[in-house]
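Each reported figure results from applying straightforward, stated rules to the coordinates on display, with no laboratory input. None of the values given here were measured: they were computed from a predicted structure. Cβ atoms are built from the backbone, for glycine too; each structure is taken alone.
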Structure I
């Protein structure tokens, strides 16, 4: 699979002004199921069969620790594919 540009940008700049929509786009590309809570919940849960769950606050900007965590999980998925 060719290198994902959005993944590369997140890896190089986790402190960027990332939106939850960016996270959702990237997560969908790598097979995550996305759950948004009803009733005005403020967190989005990403589920993947191989990695478990990741919960990310939907506030802006998303803290770099969550971006780094997502990038690390996706990179481990890519390694498992190889």
Structure II
């Protein structure tokens, strides 16, 4: 585990988060004493879209109500394609 001062973490927050995201564990110290540890989550939260697609492809039967519910949820979560601003 890497030890960094709280000041180093504050000055390089984005880089520290990238290191943690890559799997590194970091102990944060203040005046030489540990005050916190940063580490990646122990397990992923949720599932990826591709994993959901694979899981759904292996289901023997999905009724029409389910398909409508999934479609409605998608419309509630993501804006329509034409709602994104042009660049």
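Results, tabulated for the structure shown:
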| item | result |
| --- | --- |
| Test item: distance in nm of label points 7 Å out along Cα→Cβ at positions 16 and 48 calculated as 2.9, pick one of I, II | II |
| Test item: P(r) over Cα pairs in 10 Å bins from 0, in percent calculated as 17, 55, 24, 3, 0, pick one of I, II | I |
| Read-out distance in nm of label points 7 Å out along Cα→Cβ at positions 32 and 72, computed value 1.4, structure in I, II | I |
| Read-out relative contact order in percent (Cα under 8 Å, 6 or more apart), computed value 31, structure in I, II | I |
